[in-house]
1. If relative contact order in percent (Cα under 8 Å, 6 or more apart) computes to 21, which of 1, 2 did it come from?
2. Given that mean projected area of the Cα convex hull in nm², for residues 72-287 alone, derived from a single structure, equals 15.0, which label among 1, 2 identifies that structure?
3. Output the label of whichever structure in 1, 2 has the greatest value of distance in nm of label points 7 Å out along Cα→Cβ at positions 192 and 432.
4. In terms of distance in nm of label points 7 Å out along Cα→Cβ at positions 200 and 248, which of structures 1, 2 is highest?
5. Name the one structure among 1, 2 that helix-only ellipticity at 222 nm (-39500 (n - 2.57) for each DSSP H run of 4 or more, over all residues; to 500) of -28500 was derived from.
6. So distance in nm of label points 7 Å out along Cα→Cβ at positions 120 and 416, computed for just one structure, reads 3.1; which one of 1, 2 is that?
7. So if we calculate distance in nm of label points 7 Å out along Cα→Cβ at positions 56 and 224 for every structure here (1, 2), which label has the highest result?
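What follows draws every value from the coordinates through simple rules; no lab data is involved. Worth saying up front: this structure is predicted, and the values here are computed from it rather than measured. Cβ atoms are built from the backbone, for glycine too; each structure is taken alone.
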Structure 1
Amino acid sequence: MQFQVISPILGILLLLFSTSSLPPMFVALIYQEREISIFIYTFLLTLSLGILLWFPFRNIKDELRNREGFLVTALFWIVLGSVGSLPFLFMESPSLSITDALFESMSGLTTTGATILTNIEDLPRSILFYRQQLQWLGGMGIVVLAVAILPMLGIGGMQLYRTETPGPVKDSKLTPRITETAKALWFLYLFLTAACALAYWLAGMNLFDAICHSFSTIAIGGFSTYDGSMGAFNSPLIMSVAIFFMVVAGFNFALHFTAWRYKSLSHYFQDPEVKWFLGILGVVGAITVATLYFSDTYSLTKSFRYGLFEVVSVATTTGYTSSSSFSSWPMFLPFLLFFTSFIGGCAGSTAGGMKVIRVALIAKQGVRELRRLVHPNAIFTIKLGGRPISPRVGEAVWGFFATYILVFVLLFLVLLGTGLDFVTAFSTIASCLNNLGPALGEAATSYQTLPDSAKWVLSFAMLLGRLEIFTLLVLFTPTFWRY
């Protein structure tokens, strides 16, 4: 393991991350908040740590190998999640413990959206902006931004890109050079964020809330500047804007890139994963709206508005809530929505979950096995979008699915061991592993009352979900550390 190569990369990432203290520092200056000192201290500490890691090995130009790429990616989230907790630690009110500060930071950076904070609207504007910014930075992954700069320093970035990009297919690039790929992704990310902020502002949000919520919407994060989340605005138009951009952010960003390059929308309707994604939203949405209406929970208009909003919010793993928490909805609806979050968005999006394309392939393989029972000697080829899927991809999908469920069960049992009840343990681990945010039971309002041991387990689950299990679990195998 070439630690002399890893150290300067982490140093550069920390140097880049130190600049994330500047925008909230500017917000604190505008609103004349004393919290400006918090972000000055955070900036200086992060900058100093970055220099300490980078300077001693700055002249080493060795190529980053796959193993170092996995380790850098994991360390990136762990180190930045830790450093990102500093503003929460430095806050005077509310005063947070190390566990709570790290939980809030990891939740933001992994775009989970679970929070231990209450009375959010009473927080300083600079802290509110910082929380939203954490999700925005984590949405696409600062690693992807960094690979646009690392090649200029003589360090290859393709290994980082492969370990960071979500989805079952990791080697496809939008442009021939990884640097251009990273720039293209961030251009699209910035464009969608700006468009979302403008739409929110035109729909009735003030400029501050529009910018903050555009950060968490495009990142599919779910943090809000209000305890009531989107329900605090009580605006059907704002909810409609949120639905549109949550769906857009749930698409594969490669599709957005293609639309931008060829000035055409036709490929959206031809992509098989998009068809599955919209189909799942449609079916679950119809069931939810019908159940809310026929159970006399809401009128038909409100059933459609709140039902569709929550389905899109949970299915894309954004985690916004409407007028009331869906945890209070009747019958099977809360659990239906939670199971939908296991599917998540499309591969190559900022969403969490297992990704739609994996679920589609698992369903097709299940149908194939049923057909084999009837025709045992026949050869059936699994196709997606008219193209055959190689057996290697099928094996990888089943391996991921089995590991995902096994990890979920093990962490669920660990949470039960910390003293949580069944519903709270099930919903919180599902929420954090799928990078969703909202939960049921004791955590329906906030994760604040959970024991510290449970918060550490859930922080680990967030990291597992954000790195899609294998990228982190591979570090625990003896083979990884053998030369």
Structure 2
Amino acid sequence: MKVIRNYLYNAGFQVLSMILPLITGPYVSRTLGPHGVGINAYTNSIIQWFVLFGSIGIGLYGNREIAYRRGNKQDMSQAFWEIQALKFLFIGLAYVAFFVYILLVPKYRPLMWLQSLYILAAAVDISWLYMGLEDFKKTVVRNALVKVASVILIFSFVHDSSDLGLYILIMGSATVLGNLTLWPYLRRFIVKVKLSSLHPLRHLRPTVALFAPQIAIQIYVILNKTMLGALGHTNASGYYDRADMLVKFVLSIVTATGTVMLPHVANTFAKGDKERVKEMLYDSFDFVSFLAIAMTFGLAAISIKLGPFFFGVKFVEVGEAMLLESAVILLIGWSNVIGQQFLLPTRKVREYTTSVTLGAIANIITNFPLIYYWGLYGAIISTVISELIVTLYQVWHVRDTLELKKMFINVPKYLIAAVPMFIVVYWLNVHTHFYIVTLFGEVLLGIVIYFGILLLIRPSIFKKAKKLLKK
């Protein structure tokens, strides 16, 4: 039961992180227009590189280390302050690098200074501590008030395209304040340690080991927006950002299991119960497949009209981009289970790094020709190819360690239910007038079809659900 509760909290945290731009998205898209949205996406993609290098993989590493040590409060406190000190050091270096960049590249300089709030936000982000403790409630509740306040500020003060800077300021400040709200609770979990006893650099090597896959992942998360903007496709960068926002919103519900299960699996692995680790992996993979297949086909079915309806008639391309990008929901869902719920907590960092590095290489190789010839759609296709390679490599690597039959046992049944659902909903989406009422009707019909067929063919997920509810 604790795992399910933490999943719901973390799903809430992930959804909350996406809900602000999702709530304000239609208003901001219409107010700032494709060009303003594109500039924001482009400048933010640049700042994320500095955030990435400043964070050096500490989120995943810290989460895992806290999970390993939480049985010893003194040892856990020692690790927390050492890891956070290391983070402060590298964020400081990242900000110095950003300052040099600003001096050398004057384009969008005022907006870049505002975007740098995200670097400061990364410095004070200690959500990894609470995730390692499997205490997800605080990260949701504390951020909620700040997120709501920022929504109110956006609707109150952002009125036309000239308010782009103000929009960036509100978003960045909300992120900083949201992360700061987690600090007052430290005294409940962390005890005092002697400053002279801290040795932050001892965490550098294992952190960098996890930093390598983070770089690879960010290459095909951020690079597409950066390249679209750099190659003169500023509007396309905005379209990509809007499509990616909706896809990642749905994806956040699926991948919430990864953050929840990583410390849970790590703690079980530390106790030496390897068979239990495998059983948790099978259950989690089946649950993610159940969700991800439905959401992949469901979002693709309503995408064509959802994009322009949500963001405005100037964003027609968003719907077509979503139709292509929705495939990553399933691919990332699977790689999230294998990578973050098995490879990382069982210390198979090298294998995880190899998988995402291959994806990054594929993204770099395919980005240039695909973006050059097909712009926005080329960037989307490149992303899908990259995620496919990551997933295929991970599945191939664990083939001798895990029983693939157990992992994929219900996937054919989920596909049997999802394909008819997609056909019916897609036809309605394309051939009927799209209103908010019809949107909810299509979603509800899709759910009924999917669950209705599953009730007939009876996948084992229903039995597993009863089993998990008793925990």
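1. Working: 1: 16; 2: 21.
For relative contact order in percent (Cα under 8 Å, 6 or more apart), the value 21 is produced by structure 2.
2. Working: 1: 13.6; 2: 15.0.
Considering all the candidates, the number was obtained from 2.
3. Numbers: 1: 2.7; 2: 6.6.
Once distance in nm of label points 7 Å out along Cα→Cβ at positions 192 and 432 is worked out for each structure, 2 has the highest.
4. Working: 1: 1.3; 2: 2.7.
That would be structure 2.
5. Numbers: 1: -20000; 2: -28500.
Source structure for this number: 2.
6. Working: 1: 3.1; 2: 5.7.
Checking each candidate, the match is 1.
7. On the way: 1: 4.7; 2: 3.0.
Structure 1 gives the largest value of distance in nm of label points 7 Å out along Cα→Cβ at positions 56 and 224 among 1, 2.
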